[in-house]
Structure I
Amino acid sequence: MILVSACAGVVTSDTLPIEVSDTRLNVLIADSPGERQTGLTGVEEVPGGADGMLFVYEAPASVRYVMLEVPIPLDIWFFDPDGALIGSTRMEPCPSEPCPRYASPGEVSWVLETVAGVYEFAEGAVLTGAPNGESG
């Protein structure tokens, strides 16, 4: 299982359009180990007008996220290798350890973080337009 610090330092201000079912989102991409590790830690709001951050994995993996030093509540959405939503939960800010760990309900290829309460996606919703693996 891979442990990821959820959302220190902004990865990039460039966004990529994706869709979850019929909802279009512009997301920041975290597609390398370093980018996935830093995510949005310490960020008061998602930068660049993005709707969230999409974490991209080279190969399906079981993952755990932690909200250490993430000041805003986030919803986390777990997508399997076929792009289907297999689980989600709300993650609360955690200023210091010990912090809860939020585990994927199975192997995932993409994990989407959005500001808590903004979107509602039903289990089985399909992610489209997402990149695969490291893009460099």
Structure II
Amino acid sequence: MPLFNDLKPIEIVAYTDGACRGNPGPAAAATALSVNGQVVAERSKYLGKSTNNRAEYEAVILALKTAAELNATAVTICTDSQLIARQITGRYKINNADLLPLRDKIKVLAAGFKSFKVVEIPREQNKLADGLANKCLDSHR
């Protein structure tokens, strides 16, 4: 059941981060979603052995799925990964063929919202998502 079920637009800001210990190595994805500055959901997912870029993509997918569960109408993804932000928006080409299906999945999920954008932020502004990803990794040692 959606957290928000009234008819007014729900604008979600989702902070995302992927963490990887080694590259490849044990990896996790995490997201913290907020509405009007209030955190409404935190999610993390252990990925097993993966790369940092894949973990970053998985974090965006996790954010979009969670935003859909919350009945969001607009989503802003905030990431400290310049590469991922620019690949998702098409400013950079994706050279790793393994990442193309993840980018395509993001496009499909993003199409379910009236508004979708990706914003690059400094690492210092992404501490909550970073902490969630690292906590998830720590719990799978």
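Values quoted throughout were computed directly from the atomic coordinates according to the rules given, and no laboratory measurement underlies them. Being a predicted model, the structure only gives us computed values, none of them experimental. Cβ atoms are built from the backbone, for glycine too; each structure is taken alone.
Give the label, chosen from I, II, of the structure having the highest value of mean count of other Cβ atoms within 10 Å over residues 107-114.
I
With helix-only ellipticity at 222 nm (-39500 (n - 2.57) for each DSSP H run of 4 or more, over all residues; to 500) coming out at -10500, pick the structure among I, II it was computed from.
Of the options listed, only II reproduces it.
Distance in nm of label points 7 Å out along Cα→Cβ at positions 43 and 91 computed as 1.1: which structure among I, II?
I
One of I, II was used to calculate percent of Cα pairs over 28 Å apart, giving 5; which?
I
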